[in-house]
Structure I
């Protein structure tokens, strides 16, 4: 079973468990709301609002995952995925020194072509491979936005 299938199965199981939690929290919230006492009613409202926020966050994450996978698939099909040799630790995590050496090339590509979703996506993939999740997500979000603009014909802001 490849990594993509395992990831899809993992996301599906976690989403199902989260949905089950939301159902049980909703049942408990309705019970609290029907009590009529002020404090349980407030708690019941909170128990309804918090799962809604959770659903919103889950849907955003699923959408991000779908969009980033679609862009990565396009890069793979075009033969443009980053393939820098990076030594790894026994745990599989990349060696920081090797990872840092890969950044200048992809950062320069983004600086030379700031409206290229492909350049941003490649930079995000390198960040992710090196464990810098915050910058990886920011770069991939930029790539997703640029690709959407490219499809819709909106001129990039350079």
Structure II
């Protein structure tokens, strides 16, 4: 009986440690407002990039047809080297003047440590924007509206 109690206690301790070791993350509502451009729907990818500007993770892809992923040139280089299943984080492309509301999940350990969210955009037969928007993952920057430089008018994040 004593060994059974010790085994149960050890299992509970290991479970507690493993629970604490997993990365804690927070979900954010991401509201993206497109500018009033003319043309096809934009493909937009939201990526986590480190302080050196290197892609680390794909957080969301707006545009479901894989044949157009090559138009998101810098992200596609990363994605081609480290392909992952992105079907759960993929939605429709966004046309001029439209609004998209999605949910993205960000590890808490990335906040206030030099990471950024990069919004890359492309429209068929038009200009490609490697960094339509970059939002520093700081508490202050994530609570503000961020203006875009290309097809995206602005992005606003709010903690869920």
Structure III
């Protein structure tokens, strides 16, 4: 008799894979800027300490890259919850899901249509997003506005997890 779990089963103690996961890393411009800042530091230090200048430039560029990666929020949907940056909400408390497919729609959602009570997980380099309503009567937050580069996939994952469409 074989007691090994079937390939489709999740081993006890491990979480099932998320339905959607995206780390909102910056675009190519930020990485070029990190490299450029390293070069500027190296050139600035060069007249003062020629042997230290390359190391200082590399160190600054590496520090900027690490900071960009460490501060990039994760947007994740599991069967039970939506996570956007540090905030989490059970899928059972989610209302309507509205993908935002253009930068102009996102600007409108963040500007004239924004409710000050809304939770916003925004990154300027992800110009599309998702607006998802909340149905919790005890929470004053009317909706979440979340940046994502794949709004249709995020909306599909939320609907699959049980959010209202």
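Bear in mind these aren't lab numbers, they're just calculated from the coordinates by the rules spelled out. If you're wondering where the values come from, they're calculated on a predicted model, not measured in any experiment. Cβ atoms are built from the backbone, for glycine too; each structure is taken alone.
Quick check on the output: 17.3, 58 is Rg and Dmax of the Cα atoms in Å, for residues 35-82 alone, derived from one of I, II, III. Which one produced it? The correct label is III. Structures I, II, III were compared on distance in nm of label points 7 Å out along Cα→Cβ at positions 51 and 115, and the highest value belongs to III.
One of I, II, III was used to calculate Rg and Dmax of the Cα atoms in Å, giving 21.2, 74; which? Only one of I, II, III returns 21.2, 74 for Rg and Dmax of the Cα atoms in Å, namely III. I, II, III: which one has distance in nm of label points 7 Å out along Cα→Cβ at positions 27 and 107, as calculated, at 2.0? Among I, II, III, the structure yielding 2.0 for distance in nm of label points 7 Å out along Cα→Cβ at positions 27 and 107 is II.
Which one of I, II, III has helix-only ellipticity at 222 nm (-39500 (n - 2.57) for each DSSP H run of 4 or more, over all residues; to 500), as calculated from the coordinates, equal to -6000? That value comes from structure II. Of structures I, II, III, which gives 22 when relative contact order in percent (Cα under 8 Å, 6 or more apart) is computed from the coordinates? Considering all the candidates, the number was obtained from III.
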